[in-house]
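Participant: The data blocks that follow each hold one structure.
Laboratory data are not the source of any read-out in this text; all were calculated from the coordinates shown. The model shown is predicted, which means the values in this text are computed figures rather than measured ones. Cβ atoms are built from the backbone, for glycine too; each structure is taken alone.
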Structure I
Amino acid sequence: MHEFKKCIIVVNTYKEASVALGEKVQTYLKSKNIKADIYKFNGFCEQYPFPGYDFVITMGGDGTVLFAARGCAPLKIPIFPVNFGSFGFIASVQRDEWCDELETFLSGKAVVDERSMIQAELIRNGVRRLKASALNDIVVSAKTAAHTISFTVAYGGVSLGEFKADGVIISTATGSTAYSASAGGPIIDPGLDAMVFTLINAFSLSSRPMVLSPDGIIEIEMLPSRTDMVISADGQIPVDLHVGDKIKILRLPDKARLIGCTKEKFYNALRSKLNWSGGPQHA
């Protein structure tokens, strides 16, 4: 069994209760002879403080987990995600159960779920200008809402066509419950390894979301459009795109390791968050 000696607790500075519970967990870990540092996360930091730690505890919503996943996946560091957000598809440890679940993890009995991630490379005039990873999604869109952009898409070297839309979302199975779902994309069981291609407000009514194998590479080329275009990974600060830019999206070799994110919790979240009922309910 792995002996844990150092932990970093990521608290969301926008949630006061997160900071308070972080200090409580820090005291608990100290009683277990585990050194715990607190890192304050404001929502838009890409300086990763994770090297040298055995595991990470996040205190926030899914966005805090996404931040930790991007920094921890290459280091193979597991993440214990306590939910302070509203949805919590990824942050599935509830606040009132953190102690029992943490005890289970420290004793080596917790489920550690491995989730696939994707990465985007932006090539401009033959030079790579950006490399970004995401646990949820990569979004290419117009800079301002309700404006259409034009682009071509190829998958595995085969053209899927030229598209006109407000944008396109390439999501993982994990990210299929996020922006992709609100744009009409399918919900994918997180145990499946897949990439989902979902257009945002497509100009053509015949355009449909596609579920693709993560073994292929998605290539997007930006065409002349009447508005500015941007790319964003996991909802982070957008980066401007130019006409002629090429974007390659592929599966990241590293996986995010999430503690306590069981199938049961995923489907429970679907039922409660999306108000699934299966039809009219009779008293």
Structure II
Amino acid sequence: MITYKVLKTNEDMKMVQQLEHEVWGTSPIPTHQTLTAAKHGGTVIGAFDGEKIVGFSYGFAGFENGQVSLCSHMLGILPEYRELGIGAELKQQQKKLAIEIGYEKMTWTYDPLQTRNAYLNLSKLHGVCDTYIEDCYGKMDDGLNGGLPSDRFQIDWWLTSDYVNQFEKRVDDAPTLIATWSYNDQHLPYCEDENFKKMTEWKETAYLVPVPADITELKEQDLDLAIDWRMKTRAIFQTLFQNGYTAIELVKSSGEPVYHYLVVQKNTVNIPQ
């Protein structure tokens, strides 16, 4: 049975450091940073299998455009404990603690081509995104991010909103497919964005944006093709967000190598505008 605990002590932070190293193989955050953040409006929460820490989330206080929010900066889970719902529960535990502290919004970033994260952040937690950050962290050489520009979606999670807490799935959008895909000569999915390039007006209530179902596998098979997906979807998302749209869901297609983001007019979503 997995249990969850708010982490507060220096010993707790040392456990988190070890977990960071095991998950990403990179230098961990100094304990004085995580400990100080935890004492001043931040959150550090651990997931435990017995006495063993198997996952964690870390967030710190943020301030943007006159509004305070919790920046949920890191979430890591040991590989053998993934696919057990621990990530979603860590977010729910973080949400509960954030509301107790007084936050109404939590933010974090993720790679929009990482569809596992997209499904969690949008389809399960009901975060939204209308902010695209181009090459957010510069060049990254770890196994997950290496080879592609480090573009990121910024998720806004409105913790106390009806949209999050009384969620109702949209059923009447009839979204327009903004770009199509086909198999190339290597039988790998290729993005065809001719429809997008021809669009000059943005009047539809909703659009579907294709992305590879597994960008990590595609990157291993053909790095140039993965980069092509990055650049084409970057242009599409930036254009949509600039024209008042927000991403709200990842729509999976069983057995297909491509999934789709559902992107809708922001003023049709029941969140603070």
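Participant: Assuming 19.8, 64 is Rg and Dmax of the Cα atoms in Å as calculated from a single structure, say which of I, II it is.
Facilitator: Of the options listed, only I reproduces it.
Participant: For which of I, II does relative contact order in percent (Cα under 8 Å, 6 or more apart), calculated from the coordinates, equal 19?
Facilitator: I
Participant: Assign the value 0.95, calculated as FRET efficiency 1/(1 + (r/R0)^6) of positions 61 and 109 (r between Cβ atoms, R0 = 30 Å, to 0.05), to the correct structure from I, II.
Facilitator: Of the structures listed, the value fits II.
Participant: Further question: Consider the structures I, II: one of them gives -8500 for helix-only ellipticity at 222 nm (-39500 (n - 2.57) for each DSSP H run of 4 or more, over all residues; to 500) as calculated from the coordinates. Say which.
Facilitator: Corresponding structure: II.
Participant: Please compute mean count of other Cβ atoms within 10 Å over residues 93-100 for structures I, II and give me the label with the greatest value.
Facilitator: II
Participant: One of I, II was used to compute mean count of other Cβ atoms within 10 Å over residues 21-28, and the answer was 13.6. Which one was it?
Facilitator: Computed on structure II.
Participant: Next question, about the same structure. Could you figure out which one of I, II the value 3.8 for distance in nm of label points 7 Å out along Cα→Cβ at positions 157 and 205 was computed from?
Facilitator: I
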